[in-house]
Structure I
Amino acid sequence: MTRIRRLGAGAFALGLAVTAITAQAAPAAAYSPSVPDLGTHVTVFDPSQPVSEIQATLDAANAKQVDNEMGTDRYAFLFKPGTYGTADQPLQVKVGYYTEISGLGANPGDVVINGKVEVYNRCLENGGTSNCLALVNFWRTVSNLTVNINGKGQDGCRSTANFWAVSQAVSLRRVNFTGGTLSLMDYCTAGPQYASGGFIADAKAETIVNGSQQQWLTRNSEVGSWSNGVWNQVFSGVKGAPDESAFPNPPYTTVAQTPVSREKPYLFVDAQGRYQVRVPAVERNTTGVTWDSPGRTLPLSAFYVAKPGDPVAKINLALALGKHLLFTPGVYNIDRTIDVIRPNTVVLGLGHATLTAVKGATPLQIEDVPGVAVAGLSIDAGTQKSSALLRVGRKGSLGLLTTPKNPTSLQDVYFRVGGPHVGKSDTALEVNSDHVLIDHTWVWRADHGAEGFTGGDTERWNTNTGTYGAVINGDDVTATGLFVEHFQKYNTVWNGNGGTTILYQNELPYDPPTQADWMNGSVEGYAGYKVGAKVKTHQLYGAGVYVFNQNNPSIHTENGFEVPQTPGVKLHHIMTVNLSAGTIDHVVNGVGEAADTTKIGVPVYVNDYPAVP
């Protein structure tokens, strides 16, 4: 989470004082006997239902989830093919925490919402009327539908756009916005209206207003126009992307083609009413939406459909027997590793299904096999230290089975160390396999939460422990949308050759008590992004490292980025910025002036490293 100024304990206390959810969303079977059992927190809508009934169900869920930042309820609302809402009676959806809104069509045009799908600022002070911002609007998903923007019945400001005021761990995928403006900030509240987002993939929009978004990745999409940019706006394979030649004013980074991409697997209903999962193929050097991507279709019967409380032994047996895995919404306590051993296995979560480590377990292990697809999951550290929360491949494996033609992919997979409870891990995400695609992840050691530390940030530093965020040891690993924050040594360590990152966002930890606690040997602090000394080839496009040492503003970090000085390691459009406390002395390897308190909120840019002649 990015803050420009400290919100204060009172703001968070108010934001976290939520009412417990006692009612559940309507069971899916309430609307159609043909709907499979996907758990009581999945609701399937049919276009024959009255708009008022659908609106009431969604409004009730949002009222429960809009402030439920550290809660345990998870919801998925799925729309069968058809049209919802009319010009005179639009369906206006507000999306709260841990909520998924998805169409069940084969393509985004199969489900049409006449209305809106929105997220507004949270107002955290004075009874919810001020300190309005999107900096903590996390964990929600919208996908696979068309929104014909209609603000009828909303007040004058609200009717001007479809508002999507979000920050990390939020995705828009396979969505087509028509008939109006998509605004990535909520400019209708009292302010300060900050936003720290975000991610769009395989989407279309006529007009996008970036507004106050500090960093953003748009991948494989089509935009009619894009306005504004704060620090770091990255476009990869986007038709209509703005030109980057004037960087950093405006701060646009444009990659003409996405080197490797894959649409996220998704649930859909075929023409015969059967529920199936579409698994799009991996594609290379693409531009624009890839809705017609080749791929494979799996019947729901090919999946073990997991529900909270299912023993890991039962899940592992199903995987060993060749089943794929679908997690229904909820929180799963994982006391031993879920081990994916077969190539091409699909592991798909609905409604931000969350795996929580118990007894120091590593909740999910992907063996060194090709083509595994993991999507739509959150993975939380537990109160006993885990060596890793998700491990892809094992250290020292020969990688004989992996192949660049069929990489393993992680999409919308999120990590937490702390937040709803104390968390402890050595590494959150560890990638040892070659040929892996990471397509949007947020790896977060919590800077706030419901843990109730009486000793403040100093106690958090010593109790809520996470050493490394992402450690990439495999070769030929690509990350599109890598967000890693607040870990106690290197947030990201990239040791593999041939790696590519498009959009990297990092905040250094807020809470080191003293400079002595933030030392890497004789070096002051740890870079937010480190490429290992033995790496010969690596590319990074559009990256920012932020400092906010609120626990001790005198702390220094020597470099935001640390890389070997070799021609094959190239960084393009990188920056550091001070959010109001602490200092980053240089951007990369001693190059770039200090991001200190004389330039709060003013980024320090290095356009290329090594410098282009």
Structure II
Amino acid sequence: MPLDDPPRALRDYAFIADGERGALIGQSGEICWLCAPRWHDGAVFSTLIGGSGVYAVTPKGRFVPGGHYETGSLIWRSRWITEHGIVECREALAFPGEPGRLVLLRRILAREGPAHVTVRLRPRAAYGREPLREVSRDQDGVWHGRTGPLRLRWSGCENAVLRERHADGAELTAELDLGAGTRHDLVLEIGTGAPHSAPPSASRVWESTEAAWAHTVPPLDHTAAPGDARQAYALLRGMTGGGGMVAAATTSLPERAEEGRDYDYRYVWVRDQSIAGQAVAAAGPHELLDDAARFVTARLHADGPRMAPAYTVDGDSVPAQRRLGLPGYPGGYDRIGNRAGGQFQLDAFGEALLLLAAAARHGRLDADGWHAAAIAAGAVARRRHEPDAGIWELEPRAWTHSRLVCAAGLRRIAAVAPHGPYAGRAREWEALADAVTADAAAEALHPDGHWQRAPDDPAPDAALLLPPLRGALPGDDPRTRATLRTYARKLTDGHFAYRFRHDERPLREAEGAFLLCGFVMALAEHQQGHEVEAYRWFERNRAACGAAGLYSEEYDIVQRQLRGNLPQAFVHALLLESAAVLASGDGHSGRRRT
């Protein structure tokens, strides 16, 4: 096997996370992506995008790979059928994580027959630019070293062989042989400061991690797909730490080969955070709803009507986009940073209002949250006529979705306002919602009766399905039904959904099916009372995942491949929401709004 394993199809990766950072694991037991100390920092293992550094536990000889998550957690079990039996490697980041220090657990188990594995550890910080240096082994057989500004400690492999190359730095390798039924623990710690006084006990860290996942992830037995709903919740929790929820764990995984649509999503988008919070609220008043409301509240208090679309998990500005000088994932580039941080996206204020209203309905919006809602409503009033980049982050225009989702947010917060400190503002916010809707109707209602993308663009758009689901206007409004019919006819293919038409090419040639939109279609059909069709949409898109049950942003229906950054949080959020709503029976048409 080569020193650095080549990139794989995205469907072949598993993902572990602790809230502060996450790692992708390939089918040969190689960790090919891990940023440290936090999501947006430089990668220590970056072979995914052409960097270097790897941490692999790989069976010797021939094997067939597999694996699965332990239910309701991000504890992954790599599983290999070998020529000698069955080998597993239980993998996790100690949960919940600390912002400045990670603990990566790997427990090798000889499940049936003996296990013979090779272990390789070669961390290289800063996307491969900083080799492993200053390596030493103490009297207890624990390895210590440094890569760039990070210090590491590795326990459980005292007999590893140290190889040092002047240019490439150091590498540790070992051959482990386990008797049938036995196990062996490896514990890797990486942090910005000196390690704790003594290496942690693997058994105790495993026990605390198992208990934390069991406590954090609710049963969700009342949903349409409890197992997948729990796993989606676990994924969202794994991507949410002391700050906000990152949109995805990776950067630069292309949406389409060689077309330049590859971005860095290791930041918190206000929209995505709000969508995730609303999804959780649909399933119940769980902790992730509080986390989402807290992050968005803080951003509104800090920046008011100038709130940015995206931030780091700490609420700092997203850095400008730049290249790393790496080969990138095949078909893609090597970008970090994101231009969205400098855009104006009006719909983010509408989504924030929807999130805060959802928290209020569950009795979980505090005084700061209510003040944040007032700030968001004021921002809509002040900026609603400005062109914005919209949900798809395109050129600034008067995007219809942006206006209508703001109307939805205003209506929802007005509906709960009588129970909070801003009761006197309810009529004002409802009137503003009416004005926003009326402006949209005057400027962006197609002669055929459906909402169009913008006043100067008569085409349909998947985003226009969302405002009726969020309360901008009811499901039985003729404009809602006409928009759904037009969208389904023009932008769907075999229960896969697309955002909008890029050009005259067939949909499947221009981009992948957008999985978020597929779950939105399930909700839209449910709102119309079309239960069988709603479940068809739900099941088709629920199946568009990798072997580990992870979803990226897009699904190439021709090649049956995941496209874009992995895992994509808002897709898992809409799966969770769809599972909750379809099982609840809620959401049917409702009264008309003039």
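Each value in this text was obtained by applying a stated rule to the coordinates, not by laboratory testing. Given the structure is predicted, the values throughout are model-derived calculations rather than measurements. Cβ atoms are built from the backbone, for glycine too; each structure is taken alone.
Say we calculate mean count of other Cβ atoms within 10 Å over residues 48-55 for every structure; which of I, II gives the highest result?
II
Work out which structure the value 7 belongs to, where relative contact order in percent (Cα under 8 Å, 6 or more apart) was derived from one of I, II. Present the calculation step by step, with values, prior to reporting the outcome.
Values: I: 7; II: 13.
Computing relative contact order in percent (Cα under 8 Å, 6 or more apart) on every structure in I, II gives 7 only for I.
So Cα Rg over 2.2 N^0.38 Å, computed for just one structure, reads 0.89; which one of I, II is that?
Working: I: 0.89; II: 0.98.
Comparing all candidates, it corresponds to I.
For the read-out FRET efficiency 1/(1 + (r/R0)^6) of positions 232 and 328 (r between Cβ atoms, R0 = 30 Å, to 0.05), a value of 0.55 was computed from one structure; give its label from I, II.
II
A value of -10500 was computed for helix-only ellipticity at 222 nm (-39500 (n - 2.57) for each DSSP H run of 4 or more, over all residues; to 500); which of I, II is the source structure? Before the final figure, lay out each step's value.
On the way: I: -2000; II: -10500.
The read-out was computed on structure II.
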